[in-house]
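*Asks:* Quick heads-up: structures coming right below.
FYI, it's all coordinate maths here, none of it is from the lab. The shown structure was predicted, so the numbers you read here are calculated from the model rather than taken from an experiment. Cβ atoms are built from the backbone, for glycine too; each structure is taken alone.
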Structure 1
Amino acid sequence: MSQFFQIHPVNPQARLIRQAVDILRAGGLIAYPTDSSYALGCHVGDKSGMERIRRIRGLDNTHNFTLVCRDLSEISTYAKVDNTAYRLLKSFTPGPYTFILPATHEVPRRLQHPKRKTIGIRVPDNPICQALLGELGEPLMSSTLILPGRAMPETDANEIRDRLERDLDLVIDGGNCGLEPTTVIDLVDGVPTILRTGCGPTEGIA
């Protein structure tokens, strides 16, 4: 049975943020708000959490997981970023974008795309998400909360709790955070390619 925290979307309560991070560090899987929609998140090294995300979403092993980072200073640890890609990231972060980049050796192999050796990187513009990342001190392994058979992500914390309370350890209610998933941009070959158009303008990307 999942816990349910109502966290203020602008001024997150530090006590609840600490409790949420304690759940993550103990191997918990959470649903949390971002600047585009709700997402599923767990500790980077949590193999069980990754498998739980795959099961909830009905994903195969070719799905690109995303590392949700607090800022650009964390990205070079997990992704290979050239000058062109860095300038683009700097222009569009924080924001509702996921960037596909070559993974470094710091990224566990199971998180990488099995053939391309890539990883999704994201820096969200959401106070709750930023507070979680600041308290955790490292990225969250994450995936947009899109349930099997649905085209759009989940946006209502109460509905998420009703559907997934036996599959999650915590649902964070941060209010409505949008109806669209992130825009996904592939930067692997040096030329930006938009793989999915979602939340966030795309002018100047490709």
Structure 2
Amino acid sequence: MLHLHIHPENPQARLITQAVERIRSGDVVVYPTDAAYAIGCQIGNKSAMERIAQIRNLGAKHQYAIMCCDLSDIATYAKVDNAMYRLLKANTPAVTTFILAATSEVPKRLMHPKKKTIGLRIPSNPVAQALLKELGEPLLTSTLILPDQKDPLDDPYDIENQLAKRIDVFIDSGFGTLSTTSIVDLSGENPVVVRRGVGDVSAFE
């Protein structure tokens, strides 16, 4: 496992580039977000995604999410009209994952099997933003919660201890938070708050 110590406020470009090269080569990465640490890989990499599903013990009906640096890619991956785009623009970046109707560009394995939806999140965390900008595309992502645990892993020592042999890259920016994102489903006629985490969801109630 490649362990990169990256500054939480001023990420070192050289180390971000190193991490992105590894992601592009098919590696699984653990990285910081503005909520808990997350585990991710390239959207198109099926074997890396299967490894994430195995690490987290995710079932076939799990709703995957993609982490984007801004809304510029949204039309590629999600069906949004002008009103919804404005709503998202006014409420991102955020510690909230939005569930949206997926486009045909999204690999079927990432969609919810029945609803044909995809989760989308835009973080404000400087390290996550630097990673996404350098990668030039969204990152398939999932909160780093292990199968037998209730809270996400937030201690770099625990992450290394428990996952060193199962992940390829660990971007260590110090202690994370035990908080999870809020989840808002925008795929139906009206917004539905699915989970109340640290993200402010008052605009959708």
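*Asks:* Consider the structures 1, 2: one of them gives 1.5 for distance in nm of label points 7 Å out along Cα→Cβ at positions 11 and 163 as calculated from the coordinates. Say which.
*Replies:* That value comes from structure 2.
*Asks:* Moving to a separate point now. Work out the source of 3.5 here, i.e. which of 1, 2 gives that when distance in nm of label points 7 Å out along Cα→Cβ at positions 83 and 139 is computed.
*Replies:* Source structure: 2.
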